[in-house]
Structure I
Amino acid sequence: MSRGAIVIVAGAGALGLSCALALADAGCAVTVCDPAQTPQASAVAAGMLAPVFEAVLDEGGEAAFDLLIAARNLWPGLEARAGVALDRSGAMAVGEAAWLADVAAGLARLGVRPTELSRTTIENLTPTLGSVFDQALLVREDWRLEPRQALAALRRTAEAAGALFRREAVTGIGEADALVIATGADQRLAEAAPELARLTPIRGQILRFMDIRGGGVSLRTDGAYGVPASDGLAVGATMEPGRAEAKVDPAALAPLVAATGRLYPALAEATFGASAGVRAATPDGLPMVGFSKSPNVVLAVGARRNGWLLAPLVAQMVTACITGRDPGPYAARFDPQRFKDGRFDAL
């Protein structure tokens, strides 16, 4: 394939829209298809672009730090191209002394030097934080964006670049030269791409306290986060493997309500809304990006909770596949065919 290829992109979330824009910029004729009015997981997410804390706090995450930071480093270009506003104020880890020491050790292994904050500085950054937190570690390498605003900006820019949008489901490649599957955990295109069977759905639920800012930086603590957003403070998130229904389960929200009380005692009795989205994860936690064994089908799925962070890197790799260029240094680690080796059963 080459410039000018006719490409269908299935899915209008963070990965689908980023791929659509990159493909349109590369001269492809792009049509984006998604039956949903609002992509669930991408819109529900907190929008953290957090290579550092995702590497430190996610089991096995340190091994992926190089590609996570590489993906984040592509965001300023996408910010300039699509007008996606990035918040570079950083993220702050708070918690019990032993947990914070483990975080500090993880940061040291990554070569990241955090700023150690006193209680006075903590209060200046996050006045509503509980008084029990008298020390914190601040990293500036982790950024964030507003998901709904970013989705709108990416779609608007992709349309201006020539991409067409249809509110419909894709059933196959049809008359197109290539099909890009960016449908998250959805299995409806499994016949077109059998690799989708490798994905596990993970439901994530998040609390939102409307009109409450919650401070000037994102917070990370043991098992939870707090993110100040324009539409209110977000506290999240559950990780519920095997749950494919994007609906709120009040019984599963208890840990988030408890985390809110620890982080922001003044909000312990506050009213909140809740939302849910379904992510997709592969057996090794990295996405599948590259060619399916089905001809002319390219995958961009399985980013787990790093869809927004990885979006520009995934888009770059997908575009390289379709235009016949080198997909770059992470192609083998993202290869959809990697699960045929001895670590996992063959498809």
Structure II
Amino acid sequence: MSPFDKTMFDHLPSHLDDLPRIRVHETAASSRLSEADFSEDTPYVVRGLVSDWPMVKAGNESSDRLRSYLLDFYNKKPLVASFGAPEIKGLISYADDMSMNTVQRRTDLLDVFKRIAASEADAEQACIYIAAIAQDAYFPGLQAENPIDLGGHKAFGRLWMGTRSCIPAHNDSPANLACVVTGRRRFTLFPPHVFRDLYLGPIDNTPAGRSISMVDTRDPDFAKYPRFREALEEASVAELGPGDAIFIPPLWWHNVEGLNPFNILINYWWRRSPEYLGNPQPALNHALLALRDLPQDQKDYWREVFDYYVFRNDEETVAHIPTGKRGVLDKLTPQTAQNVRNFLMRVFQPRR
């Protein structure tokens, strides 16, 4: 790994200027990284990782050439795009009444591309944003022509396309490799433990299923969100151009800005844990339902129970139970994990 990256920061906001730059990986061959690279626990940038992709080369020719290239693969399936007024300055977040500040509509990619092309010269561009479109579902053959080696992991790419945009800090449970196809992207990253200082919005009212920070990282209101200064003390930042990629380990918070009038990014998610294990987010939702509003003495009891069975989970927990008879208290297997799912399905059957 090289020292922190000092390149590409032409118009960095002053409050981000002193942040350390995200490390730059110097050793990867084009479109190849190893499993060891993806086992890292801190983010890093790979300059030029996908610069040989045909779609990156098309974008380097012109925006119109890239749009034409993608339309050749597009299978005409309707997709969902978000539209926002120029006044939101690309920030996809909450309005004053906590509704979303963009409107989602089913549309066609050709229409979206026409709207973007017509607005690229606008100083105050309206927000048009398409999130997490699966390559294989909408662009058959695109990934085969623009391949990537994920160190043995299997993942299908997802496209994020639009005008200038800012997606507030959020995180993902899987590991994430994000590759810039066209435009410039700024990533501001925060380690997992700073979530309290990000002023997260509602869990059940989000733009795309993950809680987002209510702070505009580009222009934070420190009077309203004073602890965000503490989050910035542990943040790091990078700007990526076409062909560059960034690896984001699980649970790292990332604020993502599309800095050009037309931006496309493709990302790949994969789990480090076995596929048969569950997703922690529904467990949090169920804990809100089942535990949060109990009397404090009962909450204290369940906190100890969770620590005993889930978070500490050492040999003392099960030493008194014969080996082979510990059920779900033993290390989960595909079969015992399915047993848990079957139990939960019975528990959550609608009551008559």
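Assuming 16.8 is mean count of other Cβ atoms within 10 Å over residues 192-199 as calculated from a single structure, say which of I, II it is.
Among I, II, the structure yielding 16.8 for mean count of other Cβ atoms within 10 Å over residues 192-199 is II.
Assuming 0.80 is FRET efficiency 1/(1 + (r/R0)^6) of positions 136 and 240 (r between Cβ atoms, R0 = 30 Å, to 0.05) as calculated from a single structure, say which of I, II it is.
Answer for the origin of the read-out: II.
From which structure (I, II) was distance in nm of label points 7 Å out along Cα→Cβ at positions 64 and 104 calculated, if the value obtained is 3.4?
II
Given that relative contact order in percent (Cα under 8 Å, 6 or more apart), derived from a single structure, equals 20, which label among I, II identifies that structure?
Label of the originating structure: II.
Taking mean count of other Cβ atoms within 10 Å over residues 168-175 as the criterion, which structure among I, II has the greatest value?
II
Quick one: volume of the Cα convex hull per residue in Å³, for residues 88-215 alone came out at 148 when computed from one of I, II, so which one is it?
Clearly, the read-out refers to II.
Quick check on the output: 2.2 is distance in nm of label points 7 Å out along Cα→Cβ at positions 24 and 296, derived from one of I, II. Which one produced it?
Going through each structure in turn, the value belongs to I.
Given a value of 22.2, 71 for Rg and Dmax of the Cα atoms in Å, calculated from one of I, II, which structure does it belong to?
Checking each candidate, the match is II.
Which structure, out of I, II, was helix-only ellipticity at 222 nm (-39500 (n - 2.57) for each DSSP H run of 4 or more, over all residues; to 500) calculated from, if the result is -9000?
I
Read the figures in this text as sums done on the coordinates, not as results from a lab. Quick caveat, the model's predicted, so the values are computed rather than measured. Cβ atoms are built from the backbone, for glycine too; each structure is taken alone.
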